[in-house]
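FYI, it's all coordinate maths here, none of it is from the lab. Bear in mind the structure is a predicted one, so any value in this text is a computation, not a measurement.
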Structure 1
Amino acid sequence: MPRHARILWSDIKGEAVLSYAWRAITARSVVHVSVSEARLAEGSLFGPAFAIERFLGRAKIEVHNIVPENGGVTFLVEVHWDDWLTICTDITVFDEVPQNYTIAW
């Protein structure tokens, strides 16, 4: 069964290499990362995950180069906006490792 983690990151601008430690992830894991602009709901500091409000803003935000490692994942986020933003990443790790590999040249 897939497992998910939602992380709020503050003060992100331009390119940022982000890492998240999670023992469920190995170097062979299949990991997906999505990103959006976000804010913490007012009065919910240290509250539950649903206290993070994701929204569609004007900034373009991209995720690149997702690298599962033993004990976590590292990835590149690119924020196309002139100011520092707060963003949210949803990280999904799948239980099964790939059963079939194809090498394309």
Structure 2
Amino acid sequence: MYQLKTQDSNDSVKKYSDALWKQYNTGRVPVIPDIKLRSPGEGDLIRGRNPVEYAKAMAAAGAPVLSVVTETTHFGGSLELLQKIALAASVPILRRREVW
């Protein structure tokens, strides 16, 4: 099984910051899209799409960084989903934990 690698926080911040600045310096506004399977207010957000393929498509379309929601109960995320996206996507990945 894939192990999430922990990095020195300074290295991680620089990696994400560099990706955002690179896009900004090309004249595009950097946006960090969320990968979130569902929400308490909207229900199913992914609507049958494969979240890993969705993440790869967003990265291919120019997202400099992706955010993956890992809260399970309300948003349908998981560490397993985070791992799969981290292996598949070609951009830095942020883990977003929702606290309820």
Structure 3
Amino acid sequence: MATVLLAPVALAVCAVMIVGIVKIGAAASARARADAVADLVALAAVTGGADAAEAVAAANGGRVLDTGGARDVRTAVVEVGGVRSTASAAPADGPAG
């Protein structure tokens, strides 16, 4: 009799755990996507300026919040699907100075 009562409880616990794991996976995927878009936008800002950065962000479903920086280094702050991420980039020969 105890086994009959324990089985539904065990199934419910497993179901809750599976839902939690799926949500954690979705959050990790969203974070990785936002990080990748931030990297691309920072590189676009270095090579093509603010307009290129905006175009790259839009093409990847994001929006640019900021593309500031000092000298040749550009720091991009983007938001993709409600997740905010930051990345920096500089020309291949490094920042000036």
Task: helix-only ellipticity at 222 nm (-39500 (n - 2.57) for each DSSP H run of 4 or more, over all residues; to 500) from the coordinates reads -11000; which among 1, 2, 3 - done: 2
Task: Rg/Rh (Cα atoms, Kirkwood Rh) - highest-scoring structure of 1, 2, 3 - done: 3
